[in-house]
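Several structures are given next for inspection.
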Structure P
Amino acid sequence: VPKTWRPGLTVKIGWEQGGHFLRDADGNFVMRNGDKVFIDGRWKFRTVPIPEYTAKQRQHFDIHFLPGDQVMVKLSDILPWHPDYRPAYPEEKKEAAR
């Protein structure tokens, strides 16, 4: 991400969803060269805005996957497992959770 935030900054996030291991008619995993055969899932993409951030918050880039294939990103100087970490979820998500 750029050193300084600017309005209109976005990022394209892609993820694979729904892949599975191939099985034969008896339900056993199909093996090739000693490995299970994996059937790729479907790729999904979202272009989302990057919220305003400070230079200090450029320590890491967080991606939050929300219901309905929605994605939210933020930059933070606090790691997600820290008790003070607070994702800035959209208001409608906060209201739905109450």
Structure Q
Amino acid sequence: MKNQETLSSGKLRMIIFLSVMACILAIPLVAMQFTNEVNWTLSDFVTAGILLLSTCLTIELVIRNLKTGKLRTITLVVILLALFLIWAELAVGIFGTPFAGS
């Protein structure tokens, strides 16, 4: 049996997305074991998990509905840019909004 027959491309993509998400969330967890510079609480992990999961689901939605082309590429870049900007705002408050607690 081929791997393509057992897993559809959408399921395989979601497995990859969730694995990458778990690896990203594991970085601060491991760092907390070795240094006091990283101090995440449960709410930090939940917030990051929600942010990453919603990004992964949005990317999957775009990939399934927009098959090819410039619009798909631009949409994916905008989604990733939004992720990075929100993450940076939550981390260090680069824009100084109340969203980051500034």
Structure R
Amino acid sequence: MSEFTLADLEKIVSERSKASPDASWTAKLVAAGQPKAAKKLGEEVIEVVMAAVVGDRDNLTYEAADVLYHLLVVLKIAGIPLQNVMAELEHRTAQSGLMEKASRQS
């Protein structure tokens, strides 16, 4: 199993975002701005859903990787570090999902 992490991918996205848009897909997405990057993320999410619905495990794996990558690009453009998302997830796991959701409805 690979030791590759989302933090590693975040670093790669950050590095490639500084490249010429002619040389890097990441730089091209960043240069196009948040609307383009967010639209691409949405397209990838739909592809994940479709692969999951039909039970296509290989395509689900492939498309899930695309979702994670494009999410990190969207976060990069927004100036939100992955650590902020991880901290939010850590906070949420302090209680059950049902309890957390109920607390938001009050």
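The numbers here are math on the coordinates, done by the rules we state, and not lab data. Every value quoted in this text rests on a predicted model; they were computed, and no experiment measured them. Cβ atoms are built from the backbone, for glycine too; each structure is taken alone.
Here are the numbers:
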quantity	calculated
Comparison of P, Q, R - label where FRET efficiency 1/(1 + (r/R0)^6) of positions 21 and 85 (r between Cβ atoms, R0 = 25 Å, to 0.05) is highest	Q
Per distance in nm of label points 7 Å out along Cα→Cβ at positions 53 and 77, the highest-valued of structures P, Q, R	Q
